[in-house]
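Engineer: What follows is a set of structures to go through.
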Structure I
Amino acid sequence: MVVLRTTFIRASREPGVTLALVPFAVDQPTSLALAADALRSRLAPGEELSDLLPPIDSAIRSARATGGLVRAAGEARGIVLWEPAGPLGVAVRLLYLSPPNHDPNGYSDVLDLAGRAAGPIAFAPGPLAGLSEDEEAALMGARGFSPYGRSEMALPPSAPLPIVSPPLRAEVRPVRAEDESALARLHEAAYRGHLDRYLSLEDLDPTRDAERQLRDYFAGRWGELLVPGSTIVTVERDAVAATIACRRATGALILDVMTDPVHEGKGFGRAALAGAVRALRERGEAHIFLNVTEGNDRALRLYSHLGFVRTLGPSKEWYDARRMPVERPRPVPRQPLGDGVVSGRE
C-alpha cells in the first residue's frame, strides 16, 4: 500500500453538511477502531476478525495504509481504505459508515470522495453496513457495479485420494520449466471472459498478462512452485489442462485449475487436479486448499466431486462491470461432470 498524499478532500450533499476524507494519522485510535468495525461488519462465513485485522492495523499504524477517515463537523463517521488494482483502477478494501450515518446517500458520497482521491474504483467490498440488500444493489448498480463472491475450499486430511483415469491419448505429468510458454497460452485461453482474469490484472493485453502471470508462478511470487504438485495434461504434446500449486504458510495453495475451453467437459481438468492432489499428498501435504469464484458451477462441482469442502465464504464483493466485460458461466448439465477454472491467489 502507498501513503495517502492528499490532506483533505471534501464533498457536500446536504445544506450545512460537508464530508471530508482525512488521513488516518489525524486520529489514529479512531481509525483503528473503525477499521475493526468495518471488518467485523462484513465477515464471511468461517472468517475470524483476528485473521483479517493485523495487516490492516499494521498498515494504519505505520502510515502505509491508503485511504482516510470520513469526517463531518469534526466527527468521524466512517472509513475507506483502498489498494492498487492494476490498470483498471483501485480496489477498495474497507468501505464503512458507522450508525446512524450509514445510508445510501452517505455511501454514495464516500465513493465519490474515494474516486476523487484514488481515481476509478475497480473493486468494492460488500455488504455495506446499515443498508438492506435492495438498497446496496440499487446504489452499486447505478454506478455500474455487479456483485461477485469468493470462497475458500479445502481437501480434508481424511479425504481419500481421488482416482481418476485420464482421457484417451492424454498424458498427465508434472509441470516442467520448459512448459512456461505453453502454460501462458493455456492461461490466456482458459481465463478469456472470466472475472477471475481481472482479479490480479497488471497488463490490459491478455497475452502479455498471461505471460506475466506464468513468470510470477515460476519465480515464486505467490510462494514456491510445488513440483511434484503442479500438473499438466497434454494431448499429442499440446497443453489442454493444468493445475498450478504453490507453498503458503498454511499449506499447499492451488493457484490455478485451467482447461482449454475447446476441451471443457472432457475430463482433462479433472485429471489435472486429481493428479496434482495425489502428488501433493504423496509429498506429505496435509492441508490443500484453493479459492473459487461463486457462480462458477462447473468448477464448484469438480472440486466437490474430488472431496473439497467450503471452509471460508462466500464473500460479497462488487466489480465495475463497465470496465470488466465478463461472460457469465454457462449452465452446467448434470452429466458428465465438467472441468473448472479457478484463480486461488490471495
Structure II
Amino acid sequence: MEKIRNEGSSGGDTAESASRRPGRARLTIRDVARMSNVSVGTVSKALNKNGSLRQETRDRVIAVAKELGFRPNDLAQSLHRGKTFTVGLISNDSFGRFTMPIMEGLEECLADSRVAVFLCNATDDPAREAQHVEQLVGKRVDGIVVTARRADQRAKLVVPARDVPVLYVFSRTDDPDAYCLLPDDEGGAKLAVEHLIRLGRRRIAHITGPERFEAVQLRRNGFRKALAAADIAEGDGFYMPGVWSEGWGREAVEQLFKGRRGPPDAIFCGNDQIARGASDALRERGISVPKTVSIVGFDNWQVIADATRPALTSVDMNLKDLGRQAGLRLLEMIAGKRLHGVRRLACTLVVRDSCGGREAGIPS
C-alpha cells in the first residue's frame, strides 16, 4: 500500500513507521488526526460515517486509521452515546437446531448497526437463565432476545433493569405487554394440505407429535381447515398424535395400512423426522412414494429432507427471516418504540420429490 505522509509536518513520519515504532503507546484518535493532517473532529466524523466531509478526506482518514491499526474505543463510545451496541440472546435450544438460523438472521440484521450478539444457553434451568440475565444486564446490553427449541408459552423473563427491552422470537409468554414473533404453524399446515389436494389427493392422514405442544394443535387445525375448505372428510383414524421421532412415523404407517380397506393416498407429517420414518416404512411395505402415497413434512430440516428417499417436501418456518425481523423490531424498541402482542410470520412450502409435484415454493 502506498505510504501516506503527514502533510505539513517536518518530521516526515509515515503511518507505517508510526505504527511500528518500538515502545509506542496505545494509538489514539489524535494519532490518526496527526497522520491525516486533519482535526480530531474530522477523524471522528470520518470513522463514525456522519457529518459533512469531502469523500476524499473521509477516504484518506479511513485509510490512515486502517494502516495504523487504529480501532475506536468501543467502551468510550458507548459511554458517550449511552449505548453499548450489544444485545443478549438467551435460548434453551441445546442442539441449536432452531436457535442458530434465528441467530444468523439476527446478526445479519444488526451488523449494519454495528451491534454484536452474545448467545447464552439456559438449558431449561431457571437459575442458570437468571444468572445469564444478571450478567447481560451487568454488561449493559441494549436489549435481550429470548428464544427456544419450541414456541410454547413460557414464564416472563425477569430483568432487573426496566429500561432493557425484551423480545421473544420462536418463544412466547402470557405477559400482555411482551412482543412475540412466531412462525404461522396453522398457515404452514394449510399450505401443505392444500398442495396435496391440488395434486389430486383426497385421503390425507396426519401423523404428528404430542398434543400438549401448541405447534401440534395449530398444525392439526390447519390440516382440518384445509380439508373442510375443499369439502373433504377426514378419514377415520387419520389424525395420529404421538412423539417426535422416526420410530413413531414407522409405527403410525403400520397402523394406517394394516388391514385397512381405505388407506391414505397422502400423509402430512408434523415434523421431518416423523416424515422420514413414514417414508422408510412405506418403502419397506413396497408402497411407492410419491406414486401411491405423497408425503409432506414440517420444519424443512435440510439434513433430514435431503437424506429422505425420495427427497422430502416440507414446510419451512423461515427461521432466518424470523431472526431478521426480531433484529428490526428490537432496534425499534431500543430506540424507544413500544411493541407488544403476538405476530406470526408466514411459512413457505419447499417442494421436492416426495409429494410428486415439482412446483415453486408457495408462500402461505
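Engineer: Tell me which structure, out of I, II, gives -9500 once helix-only ellipticity at 222 nm (-39500 (n - 2.57) for each DSSP H run of 4 or more, over all residues; to 500) is calculated.
Structural biologist: That value comes from structure I.
Engineer: Comparing relative contact order in percent (Cα under 8 Å, 6 or more apart) across I, II, which structure shows the greatest value?
Structural biologist: I
Engineer: Of the structures labelled I, II, one was used to calculate mean count of other Cβ atoms within 10 Å over residues 148-155, giving 21.4. Name it.
Structural biologist: Among I, II, the structure yielding 21.4 for mean count of other Cβ atoms within 10 Å over residues 148-155 is I.
Engineer: Could you tell me which structure in I, II was used to calculate Rg/Rh (Cα atoms, Kirkwood Rh) as 1.16?
Structural biologist: Derived from II, not from the others.
Engineer: State the single structure among I, II that was used to calculate FRET efficiency 1/(1 + (r/R0)^6) of positions 68 and 300 (r between Cβ atoms, R0 = 41 Å, to 0.05), giving 0.30.
Structural biologist: Going through each structure in turn, the value belongs to II.
Engineer: Any idea which of I, II comes out highest on distance in nm of label points 7 Å out along Cα→Cβ at positions 116 and 132?
Structural biologist: Going through I, II one by one, distance in nm of label points 7 Å out along Cα→Cβ at positions 116 and 132 is largest in I.
Engineer: Additional query: By the measure distance in nm of label points 7 Å out along Cα→Cβ at positions 52 and 260, tell me the structure among I, II with the highest figure.
Structural biologist: Largest calculated value belongs to II.
Engineer: Which of the displayed structures (I, II) returns the greatest value of distance in nm of label points 7 Å out along Cα→Cβ at positions 36 and 100 on calculation?
Structural biologist: Once distance in nm of label points 7 Å out along Cα→Cβ at positions 36 and 100 is tallied for I, II, the winner is II.
Engineer: Work out which structure the value 4.6 belongs to, where distance in nm of label points 7 Å out along Cα→Cβ at positions 44 and 316 was derived from one of I, II.
Structural biologist: The read-out comes from structure II.
No lab work stands behind these numbers, since they all come straight from the coordinates. Since the model is a prediction, treat every value here as computed from it, not as a measurement. Cβ atoms are built from the backbone, for glycine too; each structure is taken alone.
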